[in-house]
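Take a look at the structures below.
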Structure 1
Amino acid sequence: MSNAPQNTPIAANVAITLNAVLAAIADNQPMALCVKVKGALGLPYGPFDPERHRTFEIGVREWVTRQTHVSLGYVEQLYTFGDMGREAPLAALASAGAGDRVVSVGYLALAREPAPVSAAEAGWRDWYGFFPWEDWRSGEPAALKERINPALDAWIAQGGSDESIRRARVAAAFGRNGAGWDEARTLDRYELMYEAGLVAEAFRDRREAGLEPPDADEPKGSETGMAMISDHRRILATAVGRLRGKLRYRPIIFELAPAEFTLLQLQKITEAIVGFKFHKQNFRRSIENSGFVEHTGQTTQQAGGRPAALFRANHDKSKSRAAGGLSIPRMQV
């Protein structure tokens, strides 16, 4: 006679997928490599095959190359996304059956420039097209001022007994009440907007689940950013926040910079990633004092200006275990 508990639930099958966020800078804009799935945008992804893929990293590199014809260079594991229901609507996976729990292992990859893409269903996209409220380089984003902030205020007011909690969460995520904008809280902002019904995926997912729509006006077009399949915009937000945060404690910016650069070029690349501008002299002083760069002895002619000194990364310093990151000020909003 069996001693097993009588009402033990049957474990669901688990399908493991591999996702990649490949980031690069082009014309001072941060870009992410995307694919189209039945007309919708997503990140390069595919199932992990334990018979063919010795490691997850080998698998993700294979899928990116297969779908985009681009080979990955620098890559690091980002996060494992396993929340129940995260696959709604289910990403099209041949290995996943109805009711399977889909767990995604995400990777962050960096490139010095966007590689040419020959695959018909792949292309580079400005990541601020997905998160227009994150780019403050030209001042307060219109999407934040005109659409998001008023909608968040309405969502706070609808909170009832949770109104004070909602207010505190919005203040922390969006830098209100003197908290300061923390560029690394990209995921917090996206998830809060999803909960408040301010992104298209919140409506799509509730329709797919047969639930009532959020108590908000459904976004029109891309006014609060372009939608992505499954929870790929959440994965992309995680990658953006990770990269922004990592700039503070590791000199990872040089994985995105050309082999030789001016300090102004390096500043523009850094600003593109964090989403706001720096004081030119303070940035220059910080970089020169850090020891992360060294003069090449060469100059380059700048448009309409005098020649600018060329620098390169000091790899001995940047690869040292004691190496820190860049000095990034907190932006006040």
Structure 2
Amino acid sequence: MGIMDHQEIVRFLQKRLGRLHASQRLGIESDAEPQVFGKGLNFFHPENWYSTHALIRYCIKLSGLWSRGKRNTLKHQIHHHDIHLPNLPKTFEGYTLLHLSDLHVDMHWDATHALAKKLATLDYDICVMTGDFRAHTFGPFQAALEGMKLIADTLTKPTYAVLGNHDSINMVPELEAMGIQVLLNESVLLERDGDAIHLAGVDDAHYFRVDNIEKAANNVPPHEVSILLSHTPEIYKQAAHADFNVMLCGHTHGGQICLPGGIPITLDASCPRRMGSGRWQHHNMIGYTSRGAGTSIVSVRFNCPPEITLHHLHNGVSISQ
């Protein structure tokens, strides 16, 4: 697919989402000028405070740690996470989801190429992405699409994604042309040997506030296995009470710049700090927040390596549950 003009994108989204939904989503994004304070689920949005980004870079360079932090962004760690579900069909035993989040592919090209190289070595059944594909929160996004094409070309299995607070709805046509199916408050069936589980995804809840869990869960029967993709963990209560078994998310970067021991200085999210990275649980719902594969604001990481996650589904109940 070539680069679409605005009217072609509008027609694509109207066909994809329906006229009303497409009009609302495009309108909400166009009205949401980047703001540092207000909007969204939390009050402060440092990713939109562009005048301070250079200052942060300068301070890190002045400390002498810039080169080390930059090198850290290339060291993607692969995490294996077992998810035990009592109602998982036996045909899905060992089913593996490759989880990528917060790629920000146009932020640091060396890190994007390092990620693509690592992804080519992995074995999985499907890939899921939990948003934030570009570095900036507004403006042109063609560079991000070029980076996503590099990533998409390394993926060998079906790929599903949701948008994050950095992403534009206008990116969807080209993402889907690459084979990345974007779930916009929708669900799909994942089938295997006659059995099925449900994968749902909500549009960005953190900044644009265009998530609709009720719509995403509309076609999901209450007693069948369901997995929700959300860019942010901040809607964990709504997801748990909508009877999702699993919620996969990102957004926090695990803090990205952390104190020794991986203690985040900030998470830029309105949720308990225990949900800032890794596995957590709320009522009967298992959650997992990825530290992300990329970087935001500044292209460095400290005490918080970039993450690639492989979630392995198993039938049964884990001891920790």
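Summary of values
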| quantity | calculated |
| --- | --- |
| FRET efficiency 1/(1 + (r/R0)^6) of positions 141 and 197 (r between Cβ atoms, R0 = 35 Å, to 0.05) - highest-scoring structure of 1, 2 | 1 |
| If P(r) over Cα pairs in 20 Å bins from 0, in percent is computed and equals 34, 60, 6, the structure in 1, 2 | 2 |
| Comparison of 1, 2 by mean count of other Cβ atoms within 10 Å over residues 165-172 - largest value held by | 2 |
| Parent structure of the calculated result 1.06, given that Rg/Rh (Cα atoms, Kirkwood Rh), for residues 69-180 alone is the read-out and 1, 2 the choices | 1 |
| Structure (1, 2) behind the derived value 3.3 of distance in nm of label points 7 Å out along Cα→Cβ at positions 133 and 293 | 1 |
| Which of 1, 2 leads on volume of the Cα convex hull per residue in Å³, for residues 77-124 alone, largest value | 1 |
| Of the structures 1, 2, the one that 25 was derived from, the read-out being relative contact order in percent (Cα under 8 Å, 6 or more apart) | 2 |
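Just so you know, all these numbers are worked out from the coordinates, no wet-lab data involved. Since this is a predicted model, take the numbers as computed values, not measurements. Cβ atoms are built from the backbone, for glycine too; each structure is taken alone.
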